[in-house]
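A.B. asks: Given below, in the form of structure tokens, are the structures.
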Structure P
Amino acid sequence: MNADAPRDFLTLQAALRAESPAQAASCECLRPSEPCAFIIFGASGDLAARKIMPALYRLYQNKYLPRWFLLLGCGRTELSDADFRARIRSALLKAGVKDLARWKRFSQHLCYQTIRYESPKDFKRLASRCRDLGLHYKTGNNRLFYLAVPPFLYQTIAAMIGQAGLARESKRASGWSRIVVEKPFGTSLATAIELNRLLLRQFQEHQIYRIDHYLAKETIQNILVFRFANAICEPLWNRQYIERVDICAAEQLGVEHRAGYYEEAGVLRDMFQNHMMQLIALIGMEPPAHFLPESVRDEKAKFFQSLAPFDLARIGQQIVLGQYAAGKIAGRIVPAYREEPGVDSRSLTPTFVAMKLFVDNWRWQGVPFYITSGKRLAQKLTQITIQFKDVPHAIFRNIISQGIRANRLTFLIQPREKITLSFQAKVPGSTVCLRSINMEFSYESDHARGLEAYERVLIDCMNGDQMLFLRQDSEELCWSFLTPLIEDCEQCVHKEKILNYYKAGSWGPEAAEQLRNQPA
């Protein structure tokens, strides 16, 4: 052995350690360079209190907000600036924010405007106050409008913003205007098209940010990097090597306080049209020419166009609907969906769906995608599993009794974020015994602080980066794929017979497992 080898190795290790601080610095959050007035409609509501304001405060704590910024809350509730600040402080504490050392300075950027969403006069006053506060806080004409309101108000508020002249962008005004729309984006293909049409009357496509916070989770962002930055992955990412893809988003929570919304939406509109469809696209899309927002969104749209439509005549072979009955979660007895406050006692709204999809293209022909999501399940779990095919020739069959488990790649998104690859290895000893070994990357072991989902999407909005936001064509393609299924399920006269009931705290109806075990 070369006598210098240990020294060379130590020199290499020292060099790597020396590079790590600079490397870490280069991976920090891109702080917005331009000032920004952040106008939140529904600022006195639940979403703003639980998600948006805590995320903005954490960004401020970590010096990720621009130097000049304003947070202007708008809502029907009559509040003074002082009242609003007190309410937000309480919301931060309730959301688990413990360090309020920077609260005093942060609160100086908070203002409030009482507004009636259907009143042109109120929006004229809002425009005037935006101009005045823009001068005071030095945010100029850069405005980000966040619609943290029920979906039925999106069209009204967007129209009023436009009528008040707040949506316009011009070189003379030297500023930008952007609008953030939360899900659900419509309730069907027709309503999504109409909502897009009305938004585009006031805003251009580059100004519209259709948010899906799932896409901002670190593991989900890592899917494209894992696929396209590693030479060992992409050659295997096709029908020749992959047996199936399983995507699961399980919740322990029931309908909670959202019964009014959920009775109208159900699990298909609530989870599949947005979150689940986006996860499928990241796994199935083709490599973009460049890692740029429009290139990535182009490939997503192409993937959605490749989804094989459901055969409604044989829909029972592709989908299982379920609704939770009474059961136990974490040792606590919980009621059935029909017994939840605000739910019709004869409701046929599904709270669970398992479906089998296929993709009509060269890469994925014949590979089943099993997609599952439901409420009141055994565990809060979101994960994507890539099941590879069995080895083509079992050379160990004469010396081991058990079969060899196929390789499996898992992206765990909730409750912890990590990536795991299982492979076969020999157990130490004189005989040949095989066992599955896991290689694992866990975000918990990475000391760098990642941004939480809402922090990331807010930063991207301020930076004008639309990579994680849905484009009009993709939104409508998703609805185009799911609307026939939704309408068929809702119009089925025998719906009671096809709805499978499952105990709260289980993993869903037995029929879902049977669907997964059917030959592709």
Structure Q
Amino acid sequence: MGRPVFATGSLRATEPVDIRSGSISGVYNGQGDVRCFAGVPFAAPPLGDLRWRAPQSPASWDGVYRADHFPPAPMQSIRGAMLGLQDFAVTDEVSEDCLYLNVWTSAGDDGEKRPVLVFFYGGGFVTGSGSQVVYDGETMAQNGVVYVTVNYRLGAFGFLAHPDLTAEAEYHASGNYGLLDQLAALQWIHDNIAAFGGDADNVTIAGESAGGKSVHIFVCSPLAKGLFHRGISESSCIFGTPSAAPAALHMVARLAHGETRGRAFTDSMGLSIAQLRSLPAQDLLAATAKLGEELGRPLIDGYLLPDSAWNIFEQGTYNNVPIIVGSNAQETGLLRERAEQWCTHFDKEGHDARIAQVFGDMADEYHEFYPSDTLQQAFESYLQYFTDHSYTWQTFTWPRMQAKTEDAAPVYTYYFTRVPEASPEEIKKLGAHHGAEIAYAYGNLHYSGRVCNGVDDALSSQMQAYWVNFARTGNPNGDKLPEWEPYAISGQCMEFGSRVQVIPAPRPDALDFIDRYEARQREQAVKNQTRCIER
């Protein structure tokens, strides 16, 4: 049995509600104003022969299913908190039997039709859980939405592609099982959320990092059409060219690349897919732990994701829904320690050679925006480039691409800059780092490792109000909040910092350089594909 739902207060059982699989009861929070149904199965356990298959429907049950404890986290190797940020720790046990979701609601009955907000966690598709405290839904439920978090398969369990798996699948693709899990959860929500007072015709999908990529993928996916009605993508999209080094690991790959990596893995093990399906989960996890992101990234598979996001938006074939998209000022602050270690193994000549290899005749322009006169300066510039390329450029590319569509739905952009003054120095030096906005937007500052004050409380209240308004209507404005216009209208974004205010898009010259670099990468990718076809 997993961790109890509420840290304080009695776990008084709720009255049972009926969903398609049977009757289910949850627990009330201490105040009695929020019900949580934790560990609800939305798919069959992906065990044995169901390993590396699309999720199957959950079994029905007799009696009342007690959903009063969080489920196990998906199989993963990286579970510790980052630099003391306990809100990101994965503390639950791990299990391959992980396809469960959690629902928080303050609706009094099943006829209220409240907006639904579904959150997909981050973690690079190799770590994370829907039960991490930073994603807790009690406050959002008190704000009037039905809030759902979802577990999905990670790493090789969720994304292994292989020619034999492609051949056996009726949809002629492999990998992306973790994304298919999320899709199955959206279908479950469509079929069952009314029982919790939610409106199946008013669903917002949200996520951060890998979860933000998931939102973008579902905006691009024909399979998700009609299962959601707006999206919130925090700190990650997939507009970059898959071959655009050095951020290639953070984009999607094509199915053939995934199959090649999967074949290399099975060959190294000397085992067939059938034999690997009978391998204990812990043994498989150990065998794939060193491969990390190599086997744990989404794929352009021609099924769930038909093409690159850039091409899909160019063609106007994406799901045209209102969007909030944004990033943080120091996204790569969490990489600082790793990058400082990198500096001890690199020299200035090696750095310059790498930049010349990646950027070619654009290397001088790179150095103009990201100066590298010393190794220390090169390190600082690389962190800035990584933030600009993988996050900020992605954010402001989305409204530009969506605006090309006739009758395009609005895209609201933000830039998060808040660093609490009273936090420990080891936290403050990270800046407004990757994931820093989550506790603010979902009302969970009390779970974070930050020392907050009234400025932080006010910022959190405003961000929650924007998010809830957006989930209700597709427009974040209201409640006497500062006016937030779509980017296509204003050319500006909302800064969430010590003040909430409208500002121009940050670092426009650097983003223009990255835009030209990405254009060259796309042109080269087309040439490479043409050469392959000619051969």
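Read-outs throughout are calculated quantities, based only on the coordinates presented, and are distinct from any laboratory measurement. All values derive from a computational prediction rather than experimental measurement. Cβ atoms are built from the backbone, for glycine too; each structure is taken alone.
A.B. asks: Which structure, out of P, Q, was P(r) over Cα pairs in 20 Å bins from 0, in percent derived from, given a value of 19, 50, 27, 4, 0?
C.D. replies: It traces back to P.
A.B. asks: Tell me which structure, out of P, Q, gives 17 once relative contact order in percent (Cα under 8 Å, 6 or more apart) is calculated.
C.D. replies: Computed on structure P.
A.B. asks: Just checking, which of P, Q has the largest value of distance in nm of label points 7 Å out along Cα→Cβ at positions 49 and 113?
C.D. replies: Max of distance in nm of label points 7 Å out along Cα→Cβ at positions 49 and 113: Q.
A.B. asks: With mean count of other Cβ atoms within 10 Å over residues 57-64 computed per structure, which member of P, Q shows the largest figure?
C.D. replies: That would be structure P.
A.B. asks: Computing mean projected area of the Cα convex hull in nm², for residues 97-288 alone for each of P, Q, which one ends up highest?
C.D. replies: Comparing P, Q by mean projected area of the Cα convex hull in nm², for residues 97-288 alone, the maximum is at P.
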